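Each structure below is given as structure tokens.
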Structure P
Amino acid sequence: MDMGAGILVYVLLFLPTLLSCIFLRTHKRRPQQRAKLPPGSMGWPYIGETLQLYSQDPNVFFSAKQKRYGEIFKTHILGCPCVMLASPEAARFVLVTQAHLFKPTYPKSKEQMIGPSALFFHQGKYHTRLRKLVQGSLAPDSIRRLIPNIEAVTVSALDSWAGGHVVNTFHEMKKFSFDVGILAIFGSLDVNHKEELKKNYFIVDKGYNSFPTNIPGTPYYSAVLARKRLGQILSEIISERKEMRVVEKDILGCLLNSKDEEGNILTDDQIADNIIGVLFAAQDTTASVLTWILKYLHDDLKLLEAVKAEQNAIYMSNEEKQTLTWVQTRNMVLTHRVILESLRMASIISFTFREAVADVEYKGYLIPKGWKVMPLFRNIHHDAGFFPDPQKFDPSRFEVAPKSNTYMPFGNGVHACPGNELAKLEMLILIHHLVTKFRWEVEGSQSGIQYGPFPVPQHGLPARFWKVSNSRGQHGCA
């Protein structure tokens, strides 16, 4: 998706939000202000600064605003007044210390597409209960048992790319991340169910960021139908698991066996919504980061050779066909720093949306009730005060832990991503097999970013992959 198409997608995607905010603005009287609004520009009536935002790299827009107005400023985008926050302290205020004053906010079309019971649409007891279940299923003690299966998925994926034909790296990484997500949710799953889930999920994924309309033939309409089929498929899987009467440690098992304080279990619809929510959360973001990692390694041969040396040492220590161990993944020190720096540099989650549930005062400024609030993770990650020479890809900066609240690639607070350990584990495993057994070349232009909506290298990073002999000394890319 080029920049022009990206503008259209964003504007159409949030049109319902635009119309609702116009209605509220027209029919509500603003309460008397106790403090002044943050500095900034609200742009044109109703349109605000939406066109300025999406007629350029969004990160340029936010950076220019911060440079002009400081760490807190107001704007008006997608039909709603917003307060942008570009400091670690402000992000912590919204996401951690005063999180009860700011609720997650999503377009209704997205809630309906994923499922209204998915945990990240909620606050309070229900959210806490679901988060503990999902986070417990994805904690280090739980995911270490998945290593052999993740390796099998990794080897199968890489083998399918090999042969010198051009592949869209991002699209292939999405398939890989989906398969790992299936492992974490279901453990083993029969081929028919898996293929039906994959087919319908990718139809939903394609329509998720399209204009919400019920006109037959449109991506959104097709996605709505596919979402219904997903619900039916998941209902079959859930019923079969219940009949087995076996307590599994995967995500589905934890959801099925959960009871609240009053002994109530989750409904099948609640379970299905949260399964689809986990798949959405696990796929695009992880696939985006993996695509950037391949680009960063491709662009820095010296760094690539150092990563290869680390991974080859682990590869040589294993006997023939022996799988990686949990301890070995913990000893991939340089590779882990490459992942951390890729997460900072790319900042896949550039910001997050919250909505003030009451008038809130912060550092002498008023954040009015109903205004959107956006902590700008990318601005913080690219602040030279926290990360010197921020545009340089430098994994060595993580030899020392970042200052508190300056590094938030998975968000922060109660709504931070509960699957971050699984994401990093699958990245480590894929990098290990990639650099020890394959080489690759990037095709065409190696610069440029596209947004769909997450930032990825231009055209999904087209590349060619070749398998190399197990000499444990081959270059990772030509």
Structure Q
Amino acid sequence: MAPPSSKPHIVVFPFMSKGHTIPLLHLTHLLLHRGLATVTIFTTPSNRPFISESLTATTTTDLSIVSLPFPQNIPGIPTGAESTDKLPSMSLFLPFVQSLELIQPSFEQELEKIHARVSCIISDGFLHWTLESASKFGIPRLSFLGMSHYAMAVSRDAAMNGLLSAHESDNEAVPLVRFPWIQVTRKDFDEPFNQRDPSGPQMDFIIESTTATQNSFGLLVNTFYGLEPIYADYCNNDGKLRTWSIGPLCLTKLPKKLGFETQKKPWMEWLDRHSPVIYVAFGSQVQISPAQLQEIALGLVSAEVSFLWVAKKSEMNEVEVETERGLVVTEWVDQEEILEHPSVRGFLSHCGWNSVLDGICAGVPILAWPMMAEQGLNAKMVVEEIKVGLRVEAVDGKAKGFVTAESLRRGVRELMEGGKGEEVREKAREVAEAAIKATNEGGSSWNALNSLIDEIQRKKQINGFKSI
């Protein structure tokens, strides 16, 4: 633990989405728990309660939270929708994220009050404009992206070498130049990279965010070096991007307030009575059609395996799941707690990077069903690279392709009771042990965080401070 006088002060600014916020809350708690830094978190009024409640047991004067006014009267964005899970449709993501630039003046006003003692700003990669703010005050900015080195490396190699535009068909597999054992098609990518010539407002936003990350002091990656060393080295060397692998951050448990939630949740009691169970969850951002939801219900029932399915309440209004083996939950759950339950022996997942890490750290094999963003690449990594999961087969092979009940039934049966399922289950246990070792004292992620803190401290001492 550093002496109080020598602690750096770090500003943390998460993107307004739970999947982006939670890892940075884990990082905040880690910095405070290990006595590495004091922290100021920036957020907006509607997001503050979630952040405050998540860190409620982190009782320390080393933490402060600042609320910035959220932009008003944004076309298409409902009043009070200050996070992506409150949007009526993810088609509004781009206007939502672009509207956040209007927060910049308020952010800089608050930053001016504390900049003399700020050592660095850690902000989500989507908040690219925070680099300009940090530069005004001479503060190093570190970008945080909820992606793996693998996904970044594969995307960069494919883009730099024009591989995604090489064939007219989006189903034509091409080997990567730097990683020839990996073959990709445009189907492995989401919009706009599933187009031969990606362009438009979404591409412009991606370029802007990527450029800001490349021009930042560095990038924090929620992974551990031993999971993907080849790709971490590539991003640091060929990618010309300084990265620190400081995860998996989900292994940093947020403490619960004394006496809080002493009563066991009904789904945890259900798990006590059922085994083995496959846990089913597709994240809070994915929008699934009623027809696909019905196929999921039929597939899970016909697999004749106990399942715990966490879904949105709005999705399940017209879907009936007729089985004594399954339980459908439409509330917010502690996913890590569920995956760590001994009854859970499989995870049907959309392969959002947070969920992949949750599965890995619990030693639970994954049945990969990517649906959006870079999830197609995460699924490739899970199945082909680290071999901790199997793949659900879509009708057309697309990352967001339709999956029949029969295809899902086969996948669930193989993962839970088949030979391949047992192989990936054993591998998942091995990777879980490696993840725990990396985050323990003396492990690679533990040391990487120490190295980062030392470096930003040296940079602060050398550069001093800047006023505007």
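Work out which structure the value -16000 belongs to, where helix-only ellipticity at 222 nm (-39500 (n - 2.57) for each DSSP H run of 4 or more, over all residues; to 500) was derived from one of P, Q.
Computed on structure P.
Which structure, out of P, Q, was relative contact order in percent (Cα under 8 Å, 6 or more apart) derived from, given a value of 24?
The read-out comes from structure P.
Looking at structures P, Q, which one was distance in nm of label points 7 Å out along Cα→Cβ at positions 64 and 128 calculated from, given that it came out as 3.1?
So the calculation was done on Q.
By the measure distance in nm of label points 7 Å out along Cα→Cβ at positions 312 and 384, tell me the structure among P, Q with the highest figure.
P
Every number here is computed from the coordinates shown, using simple stated rules; none is lab data. If you're wondering where the values come from, they're calculated on a predicted model, not measured in any experiment. Cβ atoms are built from the backbone, for glycine too; each structure is taken alone.
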